[in-house]
Every structure is written in C-alpha cells, then in structure tokens.
1. If helix-only ellipticity at 222 nm (-39500 (n - 2.57) for each DSSP H run of 4 or more, over all residues; to 500) computes to -15500, which of I, II did it come from?
2. Using the calculated result 6.7 for mean projected area of the Cα convex hull in nm², for residues 155-266 alone, pick out the matching structure from I, II.
3. Hey, Rg and Dmax of the Cα atoms in Å derived from one of I, II reads 20.8, 60; which structure?
4. I have 1.00 for FRET efficiency 1/(1 + (r/R0)^6) of positions 99 and 123 (r between Cβ atoms, R0 = 25 Å, to 0.05), calculated from one of the structures I, II. Which structure is it?
5. A value of 23 was derived for relative contact order in percent (Cα under 8 Å, 6 or more apart); which structure in I, II was it taken from?
6. Quick check: 1.08 is what I get for Rg/Rh (Cα atoms, Kirkwood Rh), for residues 219-282 alone, calculated from one of I, II. Which structure matches?
Structure I
Amino acid sequence: MEQRSDHTDRPRSDEATVAPFLAAARGEPTTHTPVWFMRQAGRSLPEYRAVRGDGSILDAIKQPDLSAEITLQPVRRYGVDAAVLYSDIVVPAHAVGFGIDVEPGRGPVADTPLRSRADLDRLRPLEADDVAYVTDTVDLLVDELPATVPLLAFAGAPFTVASYLIEGAPSRTYQHTKALMATDEVLWHDVMDRLASSAIEFISAQLAHGAGAFQLFDSWAGALSRADYERFVQPHSRRVVAELGERHPGVPSIHFGIGCDHLLESMYACGVSVIGLDWRTRIADARRRLGTDTAVQGNLDPALVLAGTDPALAGAAAVLADNAGHPAHIFNLGHGVQPDTDPGVLEAVTRFVQEETRR
C-alpha cells in the first residue's frame, strides 16, 4: 500500500456511492442493516496473532503498515460494513509523554498516576504531529478500503481516559478518580478540559485524513451516578462532540459506554448522531426514552457469541426484532469482541444480519 500526501478533509467516496454504515448513522434508507464489531481488529483473529509480534500494542500502532493490515483483517474475513482503526484510547496520552503503557493481560498502566496539578503538566496538549503514525495509517486505509466501507475513527472520552491516568491501572472502584472529583473540582475540570482537547485533536486528525465517522468511548462512565455524570463529565464530552461537529460538519458520531442505562438521556444529550447500547438496554426502550427516530448501535450480548453459532444467531435475530426494521440501526455487539471468540461465529452473525435485512 502506497501512502498518499494531501488528505485534508477529502471525501471518503464518490457521491454516487452510499455506505450503508453512514446511511444508517444518519437515519437514511440502506440496502441492509450495516454490521461492525467493537474490537473486531485484534486478538480473536489467528491472522492477527500471526502478524502482531511481541511488545506493547502501542508499539504495534506506531507501525502504519502493520496497523493498517490489522485494521483490514476483519473487513476481509467478516465482510463488515465499517473498519475501525486499530488503535487504543491511551494513544494520545502516550504520544505526549505522560508515561502510560498498555500491559498485556492487564490494560493501561501508569507508573506515576495523575494525582496533583504538577502531574497535569506531564499531560501537555496534543498536536497532530504527535500522532503522525496514526494519520499515516489512516492514509493507507483510505486508499485500500472499498468506497462502501468507511473507516471509523475513535478516541476515549475524557472521563474514561482520566480514570486510567488517575488510577494508574484498571479499577473496579475508581477510588482516586472519585476522590479528585470530591476534593479538587477545579483540578478535575482542568484535567477533563485537557483530555477533551486531546480527544478533539486526535479524532479531528483522523477525520481530516479520510475517516468517515467517529466513536467516542466512555467505557467506564457507568460507574458514576447521573448527577455526578452531568456535573463532572457531560460538559466535556459535549464539547468534544460540538467542536468536532464544527470542524467536520455532517460526519456521524457515536457515543458508547458500559452499564450506562441510567445515563442514556444524559449521554445522548452530548449531541451525538448515534447512541451505542450495551446488551442491558433494549433498542425499543432506548427509542421510547430518546425519541422514535433515534439512531442506535448494538447490541448483541458478546457472551452469546462465546456460546456458539446457534445462540449467537438467535440473539442476533432478537436484536433485529427489537429494532423492528427501523433504518437507523447499526448492528454491533453490546461490548467488544472477546479474545477467545470463534471468528466463524462472527462470520455467521455478519452474514445473517446482512441477508435478513436485505432491502
């Protein structure tokens, strides 16, 4: 794959070609319900393990040819309707030298967590040149992907990234994160403001090089009460979505978190095009609460995929029935693909959804 040069805000495809993923995100009629899977690029695929090599995922992401190949693997195998960039939500913090890595089998780890204003100085503002290797990967992918398969950019939402930087490792209690909220609200909002700016620059760089949509992952926002979410988190996520909308008008946006049913209205109020649902929230219930025309993404329980083809297909059929033929639906799992997933099951689910919904 040869790299192109000038990619500033160029269109992903010619005007005569409509990608089902983008149409569904906008609530427009599609040829079929589009399918993609969170974490589709990675650990569950044998071809991924064959090329991945040793070391941190952050090292692999810095190799554009390798990162592009990994991004393309699930598109080739499954025939999904969107490619999601092979990346990680801590790439921006790592790129500016904060001091965070991704430990295999554990997740993001910072030896010196962010606990004081002095620590915030290590989280300098992100610039596009800091992540040139990411935009180089995007360039390769935009050249390689079919016009009907857009590339999905993504970033971690400010709260979820903050939780890793402040805790120093994955957490079940978010003890230090919640303590900072409670004891130094000024510093908390300064941290969130810095991370919001980082997410904006990171996603904007990907979109400017040809990605067709973006997802903002607030994976761990469900650990908060609605009141705390709206006070400490929502303004910053809303800013990310609003500023990206101003820079890249018309580009669809998706917001997703785990265990966020109690935050559904608050997360949707951040202004996104599509609300991602985990397996706990029915599509019909989400539209009842948010509006009948709401575009949704989801939401097959990943455990059903692990259970085998028949349970996965039955679960997929139930998701389609829950959507009731609404055009504004992107089929996905209710969380990411698990490492021990059988790729054959995801192949079967993809074919089933696309064929069952063919219009």
Structure II
Amino acid sequence: MKAHYTNHTVSIYFARAYLERGRQLGLDCNALMAYANLTPALIADDRARLAPYQLARLLHKVMVDGDDEFMGLAAERSRFGIFTLLSERLIHCQTLREALLETRRFYRLVTGSVLFEIDEAVDVTRLYVQMTAPEQDPDFIMTELLMLIWHRFPSWLIAEVIPLNAVHMAMPVPQHNREYRLLFPCPAAFEQDANCLIMPTYMMERPIQRSSEQLRKYLAKVPLVWFRKLQFVEQLTERVTHILKHCDDLQRISVEHVAQQLHMTSRTLRRKLTAEGTQFQILKDNVRRERAIFWLSQKASIKEAAIKTGYTETASFIRAFKNWTGMSPGQYKRNLNVR
C-alpha cells in the first residue's frame, strides 16, 4: 500500500458537493454513496475526512453516469472522455508552454464552456480559467476542480511540481478555505477579479517528460491522481510531515530522530516549526489521525488501526481518536456501515 493512501485525507465538503451534483443530475445518490463507501452519517458529519480514493470514486461515478465531465455546471455538456482526448494531444508537446497553448486551442475548438487563457510576462505567467456561464457554477465547484487539475496535471507532465506565487479565486472566502493549503503550494486570495494560477515564467520552458505508456497508466487512475497531495518540500513543515508519513513506527519516532535526519538540532527544528505556525507533536498527530481514518475505512479492527497508527495500547488510541474527531473509533466504524 502506497504511503499516500494511508496518510492523506480530504474534507467532507467535496464529497457533499459532488453528491449534490449527482442528485441534481438525477442520479441514484444511494448508489453513488455505496460506490464510494460513503454513508449518510459520514456525509452529515462536519468533521469527517475521507480517504482520497473515496472522493475519487464518487467524482468518477458522477461524471460517468452523468456522461458529463463538467457535472452540469457549464454552458454545455462535456462528454466523458474529453480530458483523455486532450491529454493524448498534450503528451506529444515539447514544453510546458506548448502544452498550455495547445490546451487553450483545444478548449476553443471543443467546448464553449471554458475560457483558458495565458498571460506570459517576463517574470510571471498567469493561467486564467473561467467558466463562460458562471451562473451555472455559483459555488465554484467546477471552477475549483479545473484550477486543481491545471496545476497538478501540468506538474505531472513535466515531472516536477510547478511552484506557484499565488492562486487567485473570484469566489468569496469559502468555508473550506483551510483546505487550500493542501490543494496549492502557495497563498490563496479570494474575491479577486479572475481565477488564475500565478507561476514563474521560467517554468514555461520545462520539457514534457512523460511517455504515452505513462499517460495510459495515469489516465487509469484519474481522478484519484487529482486528489493526491503533492509533496512540496519548500517548507520545513512539509519535510517533517513527509518523514512521518514514511515512518513505520510512529510510536517511537521522536523530534530528535527527525531533527537528525534533517541535519539540525531538535531545538532548531522546534524553533523553525514554531516560526511556521506548528509543532512537531501536531504534525505527528495529524499523520496518525489520517492514517487511522484510512485503516478504519478499510474495515480494519480498532486494535489493528491502533497498531498501524503507532499505539501499543488500544485504549490510548481510542482516547486520541476521539480527541481528533469528536467520536470514538467504534462510532466512526458504525457510521461507515450505516446504509
């Protein structure tokens, strides 16, 4: 099992949004939830977080069953498979610039629903993504998804995380705004004139690194690959989190062990984490929480989840889980099993 699946979770907000899209499209919501291993109890819980595969399965089924990659949120329908058609063109481009220009050309030819524009200056390039009928997407659900895709898919194409100076959204500050630190490696600004990703222009010269065979494997994992948290190592917080996520013994790993791996003293590590607004124990607890949620969603027993999360005593795990989520592991498992 890859570390990503066991360590990263996503807000229940996105599942609610996609489930509502399914309902608006006339799809069977019970079938959608069953396919994604979701339950009414989980959907109703404001504190719930999901494994990325659950959200990916939900979105995939809404798009496939509705035969619309825009989920009814655009001026016109985009038949399922349009993204595949576009990606098969982009894989033959030479540079990121060429791929983005081809994307703009493709959208102009194939759909009147999305305005995809590129403003390239000497220092920064702005990538604009606008819906031509924004009233169809009042909650910015599709806009938000497209912004995510057009940072993560180009990053995959060049095999390098594209650094962003900022992400601008025309939407008001959303209730899930804290999720943006997981979505994009940069500050997010809301209530802006337009939706755009702002990146250094030098990235436009980066060569496309992927092959057709690699693309075939990538497409087989869409949309899961869109929800995987990219590993950004610019901040010490991310470096420490990465070490913790790949640690097999969360019970024993300490701030001293991590500091040694980062070639600094534990005092320096604590000071730098404090400067970034966090603490070592908070990061460790976050990893444990997300790992626990994953294993419980995979129908592991409470004892098994405790062991995999780094607890030798099940009682201690139960207390910690209740502190993290407001419910016991048993309650969480019962919610998973409610149909």
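1. II
2. So the calculation was done on I.
3. This figure was derived from II.
4. Attributed to the structure labelled I.
5. Numbers: I: 23; II: 19.
Corresponding structure: I.
6. The read-out was computed on structure II.
Bear in mind these aren't lab numbers, they're just calculated from the coordinates by the rules spelled out. Keep in mind that this is a model prediction, so the values were computed, not measured. Cβ atoms are built from the backbone, for glycine too; each structure is taken alone.
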